[in-house]
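*Asks:* Some structures are shown below for you to check.
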Structure I
Amino acid sequence: MSIVCGRALTNVAYGVYNIAMTHLGNDWDQRLAAETSSEYMAKLRDFLREEYRNGRVYPPMKEILAAFEYSSYDDTEVVILGQDPYHGAGQANGLCFSVGEGVACPPSLVNIYKALQYDLGIEPTSCGDLRGWAKQGVLLLNSVLTVREGRPQSHAGKGWERFTDAVVAMLAARQKPLVFMLWGGYAKRKGAMIDKSRHLVLESVHPSPLSFYQGFLECRHFSKANAFLIAHGMRPIDWSKRSLAEYEAAKRQG
């Protein structure tokens, strides 16, 4: 139970309230205000309230917008676009392709690590936490931010696509160059709103086992992203610092 403006809220109501009011603690709060206060978002909140109340939905409510908490608008340098969250228990944590510490890496993430090794020689790890990437300015954004347990794409067409379209449009409008990694058909559809003369748009098949060997392994998106960032005077991403623990350890060491 939580208290908001003197009113007691259940966990379900509190989570949906947070979706409405944002409170991310960075520049996304102001930039997302028009979207989170819109009519379509009100309908989405009503839908989510019932979904969380009546079934198992992922990620946990407090983590739905986690991608924005870890990567502010101004600090974002790379955007990785996924489809919708993992639909297994304990997997989704609000950052696309990432899982919590101690959770086994899903097949798509295993394949991302294979491609990372192929590209940069970085050894795979059993840790699926990608918050270290997020803290370096990698926005790990799904096109749809919630899902019912065991039912992929069950929350498609409910409003999240409009929300994430707006996010991509905001980022694409920046003068500061960005790298967009669009993996799979769902993500590629958002590429039409990105100015490719200003930003680097890297497209590939999805890293799932169904399409991994159709070009994802050899795509070399990680090295291409860093080459672009360096060429534009920005700091490259240390892709070896995947987890939050690795990132913070490196930061302490200077």
Structure II
Amino acid sequence: MFCITGTSAQEDRWTGNATNLSKGNLRVNSSGRYLEYSDGTPFLYMGDTAWELISRLNDKETELYLENRREKGFTVIQTVILDELDDMDVSSNGEPKLIDGNIDKPAPGYFTHVDKVISLAAAKGLYIALLPTWGDKVDKQWGKGPEIFTPENAYRYGKWLGERYMNAPNLIWIIGGDRSGDGKNFAIWNALATGIKSVDKNHLMTYHPHGEHSSSFWFHNASWLDFNGFTMLRGWILICVNPDTHNKISQSINVCFCPI
């Protein structure tokens, strides 16, 4: 004999803005243990990942997605400008991301679209945790690539981004993109971050490493790193990889990037 029962659930949708951006810029609390607004109110980093949001969704789809996440209580949307899965000449608005694939020539139409995504999120009180590029543009390994960055052009691109978005009320910077910070990558990531921070003093910055690694491996003492990021693979927990890493990240704020 089979018994089938039905259940029902009440969906509670968040009715207000995701956060209150009028509380001021985000900062690390003086204890070094959590994030807060400049007025001292604690900030909850409840993030959803939408890496291809900017590259693939049009305005209507972006509005639908952001509204859905606002209703669900998310406070941060993690996304990327130069994404992993599409070519440089492909985007949702038909514009290339870069002119002739040149990082020194950002395509105006595409970056107007980036502006709009950030503004749409701000209107809902959602923070955008923004990666300037995915890691394949620095260290291909997998993804579309190509590798286009040097320390010199990474700094220029970072400074350009910092100047463009320094006054956005809802931005968190994420350097990296599922890659290590060692070898040739170190100088490029460091230059990109330093370029942004050379003009943008308003926004927090972290780093997205590859699986089972933490930004503390390479950048724990970097002047631009405000809080550590670590990536946890399915079934793996990074925090006890080794005593040195544990000591570093257990004494600081960490954001965990968890694929599901």
Structure III
Amino acid sequence: MDWQSLIVVSSVISFGTLENLFPFFSFKESFDKRVYTNLVLGLINVLANNFTIALLLNCIWQQTFWLGIFHFIHSPVLKIVFSFLLLDGYMYAWHRLMHTLPIAWRFHKVHHTELLMNTSTAYRFHPVEAILANLPKLFIIWLFGITLQNLLLYEIFLACELIFHHSNWAIPLKIDRYLSYLIVTPNYHRSHHSQARKEATSNYASFFTIWDILFNSYNYPRNPKAIKLGLPQEKKELSIINLLKLPF
């Protein structure tokens, strides 16, 4: 196992353990029922991206016609910082778009059908969304010349953050709130998964919450325990087949 995979797997085990030892909401289903559907969707998405996005990325990094805007920046540290912020800003814009365009929401709502968020919810995405989300990112990588190393760095941090803020870990409220001024926390993201429209149409950030603060979509929940997760029209857990068919 390479070090990147080791970090992600370690975060799954760590946050998965914490959410079971210190749960925010009481789990009503067994472990296998909670995670099976989400992990299968995650596996499908990994395979789909490996056969599409990975090949296109390889083409981008093989070509020498355009080396990217960051080629003119000589500081490796600045390249890392700009790459991280650029990719994270894109993730915010993409997520907000998925909630704004009706056709995009049809696919993204698969993620929001989760009735009880847990670490595996980080992988609950429709394959169409999982692939399409990477296409504009490819253009950004090419235009700015984001390197493989800097992309991997962001993706690893993002993967761990997604697992963290989707977890059912009951972090002390004050700590969660203070952290939410910098990064997405479990309570902060639970609000985004609320059935209440005002809460669900806020908190679009994936890593840094500065994007929500800048674009007026920051909304920390007043009473996290009162949040009802999921979609009002989907009151039971859906099978993998039903989730794949949901947008159509």
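*Asks:* Quick check for you: by relative contact order in percent (Cα under 8 Å, 6 or more apart), which of I, II, III is greatest? Write out the running numbers ahead of the final one.
*Replies:* On the way: I: 20; II: 15; III: 27.
Going through I, II, III one by one, relative contact order in percent (Cα under 8 Å, 6 or more apart) is largest in III.
*Asks:* Looking just at FRET efficiency 1/(1 + (r/R0)^6) of positions 75 and 123 (r between Cβ atoms, R0 = 30 Å, to 0.05), which of the labels I, II, III belongs to the structure with the highest value?
*Replies:* Structure II gives the largest value of FRET efficiency 1/(1 + (r/R0)^6) of positions 75 and 123 (r between Cβ atoms, R0 = 30 Å, to 0.05) among I, II, III.
*Asks:* Given a value of 15.5 for mean count of other Cβ atoms within 10 Å over residues 115-122, point me to the structure among I, II, III it was derived from. Display every interim value, and only then the final one.
*Replies:* Numbers: I: 15.5; II: 18.4; III: 23.0.
Structure of origin is I.
*Asks:* Tell me which structure, out of I, II, III, gives -8500 once helix-only ellipticity at 222 nm (-39500 (n - 2.57) for each DSSP H run of 4 or more, over all residues; to 500) is calculated. List each step's numbers first, then the result.
*Replies:* Details: I: -10500; II: -8500; III: -18500.
This figure was derived from II.
Here, each number is a calculation from the coordinates, and none is a lab measurement. Since the structure is predicted, the reported quantities are computational estimates derived from the model, not experimental observations. Cβ atoms are built from the backbone, for glycine too; each structure is taken alone.
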